[in-house]
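The data blocks that follow each hold one structure.
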Structure 1
Amino acid sequence: MEFSNNLLSKKNIDFINSKFSNKRFKEKYNKYCQNLVTLAAFLNFEKEVLESFATLLIDFIQLQEEENRELLDSVQYFISKKGPELSLKTRNRILFHYIDLDYPFKRSIVATIVNSLKENEIKIEPIKLNQLIEDSITNNNESGFRYKQISVLELFKIVDNDSKIKIVNAIQIKLKKQFDFELFYNATMREVISLNKNIFLKLIDNLDIDKCNPAKRPRISWGRYEYQDVYLNELLNICFKYHLQTNTVRFQKFKQINCYYEWLVDMDNFDYKNFDIEWIIAYNTVYFNRQMSKSKKTIAYILEYLKTNRDRRIADTLIEIQNYST
C-alpha cells in the first residue's frame, strides 16, 4: 500500500493538474497508475486492504481534472474483478462519481458497477433520483444528457420498485410529450419499457428510404461502415431482439437501399453471389448475431469462406453467432 499511497497521492495529482506538468510526464504518470490499478485487479487482498486501496483510488479519480480513457478502462477492469468484494459505500461512491460526469466513455463503467450489485441492494435518495431523471429524461437539453440517460437506464436494473416506477413514468411522459427516438430505443432495448408496437411500426412505415443515407464515416469510426444507416440498424436491432419478422412486405422497401439491407432483412432469400463477408462484423450486436444464427445460408457461406481464408475476426464472430444456434 505504501507505493499506492505515494503514486496516487494528492501531492502528485496536484502537480499533474498544475501548469508545471508537461504532456510527456502526464502520459508516463497515467501509465503507471493504469498498470497499478490493473495489477490490483489480479491480487488477493484482505478485505480491509482492498477497501483502503479502493478508497484511495476513488479519491484520486475525483481529484483528476481530465478524464483518462486508459485509466478508466483499468478502473472498469478492477471493478469487474473486485466489485462484489467492495463495500456498498465504496461502490456507491464510484457509481455516482461516473454518473455525474458528462463523459462519453463512462457508460461502460456504470454498467460494470451496476452488474456487481443485486436488485434493491442500493438505495438512491429520492432527491438524487429526481435530479437524475430531470437532467437526463425530462429536460434533456443540456450537454452530456445522453450519457446520464444511459446511466439512469442502467440503474433501473438495481433500484427499488418505487424508483423503477418513477423512471418508467418519466420516460412514458417524455415520449408522449416530445418523442425522442434514442430514448425510446435505449429504454426498449434494456427492457425498461415494453416495446410499443404501434409506435415502432409507424417508425418503420414512415422511414423514407431516399433520406436513409448510410453513415459517411471511416470504417474504423465507432464501428460504423459506409454502407450502413445507424438509425435503420437500430430499428432492425429492435426487430431482432423481439423476434419480429423482417421478410414481410412492410420491410421490402429497405432492400432498395443496397445489398447489405437486401441481405439483412431476408437472409435466406438473398443471392449470396452479392454477399460481403465483412457484413457479419459491421454491426456486431447480440441480436444481429442471433438473427444470423437462424440463417443456414449465411452460416454455410461463412464456413465455406473460412476453408480458404484465415481470418480471425470472421472465425471469432462465427463462434459468437453459433452460440445462439445451440
Structure 2
Amino acid sequence: MAFLNPPDVLPEAMRFLTRALLAAGGSLDEEALVRLVAPEGLVEALDEAAPEVTDAPLSFKQGGRVIATASLAAMRGAGLVVKGDGGAQRLAPPVTERFPKWELVTQVEFARLLRETALTTVRAEWEDELPAGAEDLANALALLLSMPDPLDPVRAFETGAGKTLSGYQSDHFGPTQSTWIVRNKERYLPLVRWTTYLGMGRVLGDALVIDPAAALEAMALPLLDRESPITKFLDQLGAIMPYTDRGVVGTAVRRRVGASSSEVSPGLALGLIALHHQERIVLTGKSDAESVGFRVDPELAVSFSHIAPAGAS
C-alpha cells in the first residue's frame, strides 16, 4: 500500500491507529482495531485534513472505515505495524520504543517518527505499480525539492495559471503520465497533505510553498556539532533524508530532471537559508574550500562552503 494512492491514507489516521494499539496493550485484530477508531475516532483526522490544504474539498469515500483500513495497510507496508499470530495487528519495535504510552503520540512526535522510520528506508525506484512502503511519497518529495523558484508556490496539479506540478513533469519527463512521479491530481492532493504534515512545506492560500525548514531543523541540526564542509553535510543528510540531494532517492530524481551537481536543489536551498536567517545554523563561504551554489532566486546563486550550528566557535 502506497502513501499517496489511495487518497484515503491519512497521517492523522495513522496516528490514531497507533494511539489505539498502544492503549489496547499493543495488539488487536484488524476488525476490532478498525471498529475502535472508525468513524468516531477519526474526527480529528478529518478536521486536520482541511480543504484549504489541498485546494479542493476532500472526498473520504465511505468514511472512517475506509480511511482506517487504508491507513493501517500503509502502516504495514512501511513496517510500522506487523501482523502477528491469528491476524493480530502489532506495532513494530521502533514505534513502541518511541512511544511507551499512547498519550505521547502527538502530531509533532508522530511526524518525527515517520521521518525517522518509514521515510529513511525507501528506494529510488519500485518494480510494482503500487510500492509497499513510502517510496511514492519519498520520490514525490524529491521532485518537489527539485522545482525551481520555491518562493513561487505550486498553484495546482494541472497545467493552468502559475506554476503546476503537471507542467513541471511534462517539461522534464514528457507528456506520457505513466513516466511521471506524481501521475494525477488524486495523488497530488495527498502529497500536499503529507508535505505540510512532515514539515517539508507550507500552504499559502491555496498554493504549496516547498520549504523544508521545519523538517531540516528536526533532522539536520543533530548532525551538526561543529563546522563542517557543506559537501560532507549533504552526504550525511542524504543518509537520513534519502529524498534530499545526495540520498538514494534524491540523487535519482535529480538525475531525471537534469539538476546541476554544483548546486543544491532549490527547495533544500530555501530550507537551509531559512534556518540560517533564523540563526539556527550558520552558512559561510571560504575562498579556499569547495563551494556549492544555493539558487532560491532563479536569477541569483549564492555559494557556501561550510555549515555550522549556531554559536559554534
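Summary table below
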| item | result |
| --- | --- |
| Which entry (1, 2) yields the derived value 9.9, 28 for Rg and Dmax of the Cα atoms in Å, for residues 82-121 alone | 1 |
| Structure responsible for 2.3, with distance in nm of label points 7 Å out along Cα→Cβ at positions 138 and 274 calculated and labels 1, 2 on offer | 2 |
| Among 1, 2, structure where mean count of other Cβ atoms within 10 Å over residues 114-121 as derived comes to 14.5 | 1 |
| Which of 1, 2 leads on Cα Rg over 2.2 N^0.38 Å, largest value | 1 |
| Which of 1, 2 leads on relative contact order in percent (Cα under 8 Å, 6 or more apart), largest value | 2 |
| Origin of the value -18000, where helix-only ellipticity at 222 nm (-39500 (n - 2.57) for each DSSP H run of 4 or more, over all residues; to 500) was derived from one of 1, 2 | 1 |
| With FRET efficiency 1/(1 + (r/R0)^6) of positions 74 and 266 (r between Cβ atoms, R0 = 35 Å, to 0.05) derived as 0.75, matching label from 1, 2 | 2 |
| Source structure (of 1, 2) for semi-axes √(5λ) of the Cα gyration tensor in Å, for residues 242-281 alone, computed value 17, 12, 9 | 1 |
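Every number in this text was worked out from the coordinates using simple rules, so none of it is lab data. Bear in mind that the values here come from a model prediction, so they are computed numbers and not experimental data. Cβ atoms are built from the backbone, for glycine too; each structure is taken alone.
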